[in-house]
Structure I
Amino acid sequence: MARRKLVAGNWKMNGSRAALTELDAIAQAAATRPGVDVAVALPATLIAPAAERAPALSIGAEDVHAADHGAHTGCISAAMVKEAGARFSIVGHSERRADQGETDADVKAKAEALHRHGLHAIVCVGETLDEREAGHAEAVVTAQIAGSLPDGASGDWCSIAYEPVWAIGTGRTPTADDVAAMHGAIRAKLRELIGGEADRLRILYGGSVTPDNARELLHVADVDGALVGGASLTAAKFVPVIAAAR
């Protein structure tokens, strides 16, 4: 099944209102690639001004709380980011799993909260270097899929992002064969869980995606796009990744 490519940026805890000028060239590049969906996840403080500045881009959040409201100081709900102009959110990024102790159940609940509010969920999974070197990479990742996939997951509102933890921000990437094997295992697990709908979910690759390796990675079997970290902070680096997604 042909699936539209999705190239999503994740600014993490970076950026400012002044930095939103980078979105101008990113939006322009997206307009020249009608077959590619382009999205940028931003710090919560930048969602509203970004959505106003670049309405043609899919602007999103980097995380949401599973609850719609309540006594959760410092958190932000799916309803709140939607009101600010977000169309999606990343959930379960490895940095949150590691730094905030998020579990698969937490990630699943957040994805379901996004669905309740009509937002797209990008659900992240990935193994550590120790897990890969021990030969457990596929078992770890498919277990994360089983635990994190929201109920009723559909290609209309859910995507998966495979990000090997050891490749994020390190400049290291798995080989194309390794990526193909993992994405194939993820697709097989999705089919086991949700049947034919699995072929509609996009599986993105993330982990030190750069202009130099994007063309190879984006044309590996079962790679339906990329989740891009540092290279998404500037148009100079992000636009070539978008261009590679053909």
Structure II
Amino acid sequence: MAQERRGTGKIAIVTGGGTGVGKAIARELARDGYGVVITGRRIDVLEAAAQELSDVGQVAAIAADITRPDAVAALFSSVVERFGRLDLLVNNAGVNAPSKMIEDLTFEEWNTVVAANLTGAFLCTQAAIRQFKAQSPQGGRIVNNGSISATTPRPNSAPYAATKHAITGLTKATSLDGRSFDIACGQIDIGNAASDMTQSMSKGVLQADGGYAAEPTIDPRLVGEAVVYMAGLPLSANVLTMTVMANRMPFVGRG
């Protein structure tokens, strides 16, 4: 298949890129000149997003279940066959379990979150590193969506908090193991970017003191712009961690 390169000539994969924050990240990368491949499980959602973003830049849709090693291998093979190389992976895909006390969670609910949030990010990271090492010039960058739950959990969110804490470990390990090969890995911790997942926040969400409070959100475009900044650094530099959050959300402080 003929290679397709436009804009900056840099190619990015954004997991969970068909909706919400992932689509906002894809939009800003495409606007910056990246050829962007958005991936997720629902091809209809991905194709609709790619069509919506076509006025901004080059965005392609490839469906993949990133919890499956064979699907991840096929995804990365398709991207490299089509575009010739890979410069950026954004591990954004993730799900949450129902809000429950730890003892009430089912094994299936736990495994679903671990598979999507952690195993999927690991499999994509593994595939990206193999490609980064094999291509010429060697190297590339990975940006992980950690969420502020990577440092501070919400009540009744053990699976999500556990996997996001684990993403921090994966980020640091990838940064360490990749630096000799011009591979950089950083993490963006997002607080209350507006999406389908945050619609309930305006009505009130459970707080650590047992009460409920409405919380502000931010435009996900701001997250996309932050990822563009992280991705635009030379591979000799890295933003290891960055927090982008609604300034008035109840995160910093007690209560």
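Read the figures in this text as sums done on the coordinates, not as results from a lab. It should be emphasised that the depicted structure is a prediction, and the values quoted were computed from it without experimental measurement. Cβ atoms are built from the backbone, for glycine too; each structure is taken alone.
Some notes on this structure:
- For FRET efficiency 1/(1 + (r/R0)^6) of positions 24 and 160 (r between Cβ atoms, R0 = 25 Å, to 0.05) computed as 0.25, the structure of I, II it came from: I
- A value of 22 for relative contact order in percent (Cα under 8 Å, 6 or more apart), calculated from one of I, II, originates in structure I.
- Test item: Cα Rg over 2.2 N^0.38 Å calculated as 0.98, pick one of I, II: II
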